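Read the figures in this text as sums done on the coordinates, not as results from a lab. Just so it is clear, the structure is predicted and the values come from calculations on it, not from any experiment. Cβ atoms are built from the backbone, for glycine too; each structure is taken alone.
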Structure 1
Amino acid sequence: MVTHLAFQWGISSLFGWGVYGLNLALHGRAEDRAISTLCPFHPDHLGLDKARLWALRDFIDLSQRILPQLRGGNITAPDGLVLHALGNNLGYAALGANNSIVKGQRTVGVAFFEDTRLDAAAFEKGQAYDRLIAGSSWNGRLLKDRGFDKVSVVLQGIDPTLFHPAPNAGLFKGRFAIFSGGKLEFRKGQDIVLKAYRQFRQRHPEALLVTAWHSPWSANLAQSMAELNGMEPVPVNGQGQIDVLGWAAANGLPPGSVLDLGAMVNSTMPQVLREMDVAVFPNRCEGGTNLVAMEAMACGLPVVLADNTGQQDIVRPGCGYVLERQGKVGRDGCDEWGESDPEELVERLEEVYANREEAARRGKAAAEFLSGLTWANSIANLLREVV
């Protein structure tokens with residue numbers, strides 16, 4: 001039995017890896033197992049309520065006692081299991097523990113990657129791990145195709161205490177509210193969202209696009225949206241923050257047609273999602289399953305989802321709507337990405353708009369499907385594979 005489990009990525013309520021870390025801390029606890037993160041954090045900046053902070057008090061205390069011992073270089077912790085966050089080319093995705101690389105009695109890589117190019121260096125790095133955990137069936141297949149044999153697939157989860165069907169407050173009464181979430185970047189396809197919404201709104205001026213596109217890296221990621229055909233570049237203000245409303249206006253959307261939610265902590269998202277009529281995810285690629293889409297589905301929201309890459313793990317007949325026309329993405333490392341057709345997204349939006357009862361039925365079916373993909377189950381599956 002592993003007595004200490006440590007993971008080398010950050011914790012937060014504002015981005016995917018951080019949410020993963022928080023749920024690993026909450027659900028990975030056991031009476032005879034300590035758990036900690038190896039990346040710096042401040043408890044007051046986690047966006048958690050006091051009850052969850054109280055539940056994590058041992059995790060917080062142990063993590064903050066360990067962090068000062070990390071002084072850079074390679075460190076071995078022979079009495080425990082260490083999980084590393086891995087991204088493209090199996091590089092460190094969330095290194096932040098004073099630039100230390102910590103290894104344990106067993107060291108496992110948890111991989112979410114989008115670039116399909118895995119070179120010889122990636123193979124050498126991957127072979128050094130006792131096991132690789134892939135965040136989607138697509139990532140798992142790519143790893144096995146490249147010759148890795150110690151690979152397990154463990155999907156992300158949702159918190160059913162937060163993300164579940166419930167009544168809404170009618171905040172957008174009289175509007176047809178369309179939600180789009182995920183950090184603003186080429187991979188997430190927000191340009192496709194704007195193109196489709198611009199066309200849809202010409203027939204339905206009461207439509208409202210509600211966006212949650214901010215992240216700690218928004219300005220840098222927005223550069224990937226440069227030089228897109230038919231799209232103006234994303235403006236960035238003097239504080240290094242993206243100007244979503246300015247981008248929408250530059251691309252032909254009038255004032256009042258877009259609501260930018262800004263940066264939101266994970267626990268407040270359900271209140272917003274339940275106010276929506278539909279959520280759209282024409283994402284070109286997801287190394288994982290697309291956590292934001294999972295959370296929208298868990299709330300019973302009809303979701304329009306691109307049928308590509310890691311998202312295929314949550315595409316189910318009768319659960320939401322699917323973008324089937326997936327063209328090629330002409331960029332290096334994007335061999336299996338999908339280019340959704342804005343026209344097909346408009347068609348799916350028209351389906352939802354015209355038949356709300358059918359949309360509600362599909363949303364209910366999606367929520368029932370997601371009820372089994374919880375963080376508790378996900379972390380239990382992870383621990384079965386690595387402990």
Structure 2
Amino acid sequence: MNDGTSGKPSAIKRLLVPLLILAFSAVIFVVLVNNQPTLKTTVKEPVPVAVRALNINLAPMQLSISSEGNVQPSVETKLVAQVAGEVIEISSSLVAGGDFSKGDVLLKLDPRDYEIALARSQAALSRAQAEQRYAAEETGRIKSLYGEELASIAQLQSAERLLAVANAALDDASAAVKRATVDLERTVFTAPFNGRVRAENVDIGQFLSKGAMIATLYDTDRLQVRLPLADAQLAYLDPSYAQTGLAGEEPADVVLTADYAGDTQSWSAKLLRTEGDISTKSRFLHVIVEVTETLNSNGVQLPVGLFVDAVITGRTVDNLVSVPRTALRPDNSVMVIDDGNQLHFREVTVFKLSDSDVLISEGLASGERISISPLQFVVEGMPVTVID
């Protein structure tokens with residue numbers, strides 16, 4: 001009996017221990033649930049984006065246009081033989097690339113045939129002068145006799161006819177002398193301007209026929225550059241170029257620059273005219289720039305064929321402002337910064353667009369600020385921090 005009685009408390013203990021553990025765990029769970037921490041949510045303030053700002057100042061602005069082209073001669077001519085003859089003398093300048101001055105003798109033909117022709121024409125002139133004097137005296141004598149009724153009307157008419165023939169022969173002889181003189185002068189070829197030889201096609205002893213091409217020359221004191229412009233760019237120039245194609249009272253100034261002889265060189269020029277026609281393929285209008293001061297301040301002669309960059313000075317336009325290209329958005333708007341450093345969209349009118357800058361004519365006022373930072377994501381009223 002003692003064994004059976006002592007076994008019951010042990011069984012009760014084994015049963016109570018798990019129950020107590022479960023009860024204790026339940027109490028701890030209830031306490032933890034009732035005392036869990038409360039999470040506090042807060043609204044995060046937006047962080048202002050740092051941007052660079054530009055103060056707007058509308059003012060008159062001198063416009064300019066950039067273009068590029070090759071230098072060409074304004075005057076280029078072919079030296080042609082006007083008389084036939086054998087070449088007896090050639091100047092050392094008459095070679096491809098040779099320089100010459102106005103009035104220099106470039107080539108001579110054998111003049112003997114033309115000297116003989118001149119002498120014969122002068123002799124014919126002397127004979128015609130004698131005949132004319134005789135005819136004039138004879139006509140005067142017949143008129144005197146006719147007045148005294150000692151000569152007939154037929155004799156007077158015959159004398160006057162002979163005088164008219166003598167006068168015509170004298171005029172013909174005078175013209176022959178002039179022609180022979182000109183032909184003789186044409187055996188000597190002189191330079192018509194200061195220039196350079198592009199090409200030559202003659203040798204000493206060669207017989208030239210009339211009309212034979214001798215050389216190609218161009219004037220080095222007057223060069224030109226043919227520049228392509230978009231038709232819209234005419235708005236940046238004096239209105240006379242669009243109206244008449246010619247310069248007004250004062251041609252626009254042009255500065256030509258190029259890398260030449262190991263350095264950057266520049267030359268001054270003038271915009272003379274437009275060609276008038278717009279190319280149907282490129283939609284460009286070409287303008288002609290003339291260079292009369294072909295020797296620049298460094299003493300460098302502007303060479304024909306050089307590729308140059310040109311900046312044309314345009315007209316002055318009021319109330320323009322230049323802003324960086326990064327300030328202009330794809331919809332032709334900018335971001336204006338108000339006094340509270342918030343961004344606002346503003347549509348503007350673009351007057352001129354270049355690779356780096358934009359000229360704006362309408363939509364902004366002096367004293368306003370705009371963002372010139374290239375922002376990708378922008379919303380109306382977005383706060384910003386302006387940095388220098």
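Results, tabulated for the structure shown:
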item: For -0.27, -0.72, -0.96, -1.10 (log10 I(q)/I(0) by the Debye sum over Cα atoms at q = 0.08, 0.13, 0.15, 0.16 Å⁻¹, for residues 141-332 alone, calculated) the corresponding structure among 1, 2; result: 1
item: Distance in nm of label points 7 Å out along Cα→Cβ at positions 165 and 341 - structure with the largest value, from 1, 2; result: 2
item: Structure responsible for 106, 29, 17, with semi-axes √(5λ) of the Cα gyration tensor in Å calculated and labels 1, 2 on offer; result: 2
item: Label whose coordinates, when Kirkwood radius over Cα pairs in Å, for residues 157-268 alone is calculated, return 15.2 (choices 1, 2); result: 1
item: For relative contact order in percent (Cα under 8 Å, 6 or more apart) computed as 25, the structure of 1, 2 it came from; result: 2
